Structure 1
Amino acid sequence: MHIRLTDVRVPEDHMILGPGRGFEIAQGRLGPGRIHHCMRAIGMAERALKLMCSRAVSRTAFGRPLAKLGGNYDKIAYARINIDMARLLTLQTAYVIDTQGVQESQVWISKIKATVPSIAINIIDDAIQIHGAAGISQDFPLAGMYTAARTLRFADGPDEVHRMVVARNELRPYIK
């Protein structure tokens, strides 16, 4: 969507920080927004895991619950482990932004932006697989969740950019 404002005047007492500082304001809001996106991705992963577990114990194939087939115990276990890791990293990031500010939290924000959406996608994908064709139908929210989580991998900067930020920070002490 594009909006064009023509002949707009903003009273001086309505300016935030002052003229010419809009980009600075926008940058200051990106960090908290990125944390929020990751929190939502964790919520999607939790919901996908709940759906996966419910399906795994309620459906059978070859006379056995789906949970006992095809390595699904491992998928469920790794989903729980990865959600907990993503949540802890996101909580740490929120702590750093609260206690040290936006600038100091940049590398932490990049860590979660490069990790959490991918974790959510993998869990949602496993949930879709356990649901079979129903997983991509409108009977379950999984296909929509997958699309939303996949979008986060390039929204607010692609994964590659965020991994570059993390790598540069890690290499900084070794560069002379």
Structure 2
Amino acid sequence: MEVSWPTLLESIANCQRCRLCDGRTHAVPGEGNPNAPLLLVGEGPGRDEDLLGRPFVGAAGQLLEKILSAIGRSREDTYIANVVKCRPPQNRAPEADEIAACLPYLRSQVALIRPQIIVLMGATALKAILGDTMRITRDRGQWIERKGVLIMPTFHPAALLRDESKKRPVWEDFKQIRDKLQELAP
């Protein structure tokens, strides 16, 4: 049974499926165009995102906006979400049970959006969606098809802020994404 956007957003806002709800200011369901051909999936909200209830609003978000702009896209014509919807304490990586509790929300979002391309940003998103055998350094930049959707793993924007050598590979990945979106456009 497919859920509606209002029902899904209310469920996320009131979620108590795992311990992450205990420390949140706001759940961060995601935002953007609910009919976007492009869905970006990160790890989870950080401090700024928790305070504002919006994904990717800190330094990594500003970098992500620049990357999107460079391929002719914006936050408004993309949908941006995370694997977990509440901030893990001290911005630690979400644990397996927390990811498992949140994945049904992300699956519902994918079902509602019906994107042509999903970009998995970082190791947490990659492993949560495609499994523990995946490795971001090995598998980034390669198209993977699942259930008729093209998936592109790439580094998380926050990783680029820590390691500038990752900027070129991410730019190469997003050029592939831009070209594929143009190819798939009606």
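Values in this text are rule-based calculations from the coordinates and carry no lab data. The model shown is predicted, which means the values in this text are computed figures rather than measured ones. Cβ atoms are built from the backbone, for glycine too; each structure is taken alone.
Thinking only about distance in nm of label points 7 Å out along Cα→Cβ at positions 41 and 81, which of 1, 2 has the largest value?
Going through 1, 2 one by one, distance in nm of label points 7 Å out along Cα→Cβ at positions 41 and 81 peaks for structure 1.
Out of 1, 2, which structure matches 2.3 when distance in nm of label points 7 Å out along Cα→Cβ at positions 49 and 105 is calculated?
Corresponding structure: 1.
Which one of 1, 2 has helix-only ellipticity at 222 nm (-39500 (n - 2.57) for each DSSP H run of 4 or more, over all residues; to 500), as calculated from the coordinates, equal to -23000? List each step's numbers first, then the result.
Values: 1: -23000; 2: -13000.
Source structure for this number: 1.
With FRET efficiency 1/(1 + (r/R0)^6) of positions 33 and 65 (r between Cβ atoms, R0 = 41 Å, to 0.05) as the yardstick, tell me which of 1, 2 scores highest.
Ranking 1, 2 on FRET efficiency 1/(1 + (r/R0)^6) of positions 33 and 65 (r between Cβ atoms, R0 = 41 Å, to 0.05), first place is 2.
On Kirkwood radius over Cα pairs in Å, which of the structures labelled 1, 2 is highest?
Largest value of Kirkwood radius over Cα pairs in Å: 1.
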